[in-house]
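Each structure below is given as structure tokens.
Just so it is clear, none of the values below were taken in a lab; they were calculated from the coordinates. Quick caveat, the model's predicted, so the values are computed rather than measured. Cβ atoms are built from the backbone, for glycine too; each structure is taken alone.
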Structure 1
Amino acid sequence: MLIVVLLFFIGLFLFDAGGNYDQTVDEMLEKYNPPKKDYVIVIDYRKHLFTKRLYLYDVKNRKEVIRSRVAHAYNSGLFYAGDFSNINESKKSCYGAFLTGTSYNGQYGYAMRVNGLDKGINDQAYKRAIVFHSVENLPVMWSWGCFVTPPDINKRLINLTREGRLVVVLK
């Protein structure tokens, strides 16, 4: 039994496969028709916490330009995000499609607002203050619902995608 548990945890850290999201990106761009279509952020919460499960997809060149780890809310699950909410103060992640908003400097440094596009699924994201941000000098594995990325990724991701790009969060 101990060997099975050890193999499970070794697999969590070593297996970090990317994904092919071409079809998903195309379908979501057609469905939501965001103002800017050059980049799409895909977050695949079907993958565990220790993998790089955030992908910045360059639509024109049909390739990923950033792959990164991203936190999910602790109340959504320990290793996998599986329990989602649209309710304020739930401290859970949300899923679906979002539109990026403005960038700003806030409590956790450089950040970017998002607006949920799916009624009843994530349309309270802005009111819940669900944002992209980083946390300097503190390795964050979980959040209270925000999309927390490593400091070395955060600024570039926000600068490439703020104000009108699509974010797709898969569950």
Structure 2
Amino acid sequence: MKALGRQMRSEAELRRLMKTRAEPGEQGEAAVAAAMKRLREHGYLDDAAFAETYARLRQQNEKLGVRRVRNDLRQKGVHGDLIAETLEARYGQTSEEALAREHMARRRLRKPQNEKETARIMRRLVAAGFSTGVIYKILRQWDVPDEALAALENLEEEPHEE
């Protein structure tokens, strides 16, 4: 109960947390299942409400793109169909370009002066969940030189080591 009081959690997150604290074996699993059932019955645990609230807060407060929110919800263990439904309802009528511009204003990102700054803005916007098409559109509207945009395309083609 304290874990839910500190921050919103999905069912999968709470189950993971409870399993680490429960005793090993069938008895611990039964206790976790019983606790999860009780929390659901009392309305403390609802993945649909969690996904909606999480997406709303990320869109309104942090101005994050749909890709970032989708990945975050997936990591938190929310079911794929529920994610798709929630994001369609939350981001369906939202302009990705307008949201990206709001994100840049919130993060105080200014027009890049050289290729290094252009690459930095590109990385920040990709990490925030915006598509490369929207990012290139914004950079072109800022009159970023074509050489800088070409350098960004070359960076995307290089293999990344993870």
Structure 3
Amino acid sequence: MDPVVGWLKTIDPILIAPYRWFENPMIGWWLGTFILCLWVVILGDLTILLAFRVNEKYIKTLLQKTDYYHEQSLKAKSLGDDSAYKKINWLANEEFGKSFFMLMAMGMGSLWPAFFAVAWLNERFGQLTFLILPEWAGGYHINFIGPFVALYILARYIFTTSKSCLKTLLFDNTERTRAKR
């Protein structure tokens, strides 16, 4: 047996629980998939947090080098030394490229739980299709991936918004408490 399938079968009771909260299977599917998407978003966010913690020193070094070379290239440009500007700007672009792609790779690391969720959905609901267009308009059907992606985007938006609102509330309360003292 594939190890991924074995692992998915192990956590299946946890993942399927929200799907069984309602008698109506359609409401259960939509709510269960949305909760699955929330779990995926939270696990992905924790992955990014861990990756940033592990690579924090390296990331800071890359960003400092980028800033340093950028400032030096601007100084060379302001002094009219085009040769030095081009060489230093090339170094700045190299450092920016390293930091940019490192941050992009870490950001993409937040998507890994989505692939496991889709694999689990395929095991459970692989035959499920949704009618997008009525029969008279072509009767186009999509599988579970389309709604999953839409719910994932919604879950990501809600999680990000609520996280920033929570930070604002906590920060405002902290400031108010400090102001009272």
Notebook entry, point to check: From 1, 2, 3, which structure was helix-only ellipticity at 222 nm (-39500 (n - 2.57) for each DSSP H run of 4 or more, over all residues; to 500) = -6500 calculated on?
Noted result: 1
Checklist line | Top of 1, 2, 3 by distance in nm of label points 7 Å out along Cα→Cβ at positions 48 and 80, largest first | finding: 3
Notebook entry, point to check: 1, 2, 3: which one has percent of Cα pairs over 19 Å apart, as calculated, at 73?
Noted result: 3
Check: Upon calculation of semi-axes √(5λ) of the Cα gyration tensor in Å, for residues 40-103 alone from the atomic coordinates, which of the structures 1, 2, 3 produces 23, 15, 9?
Finding: 1
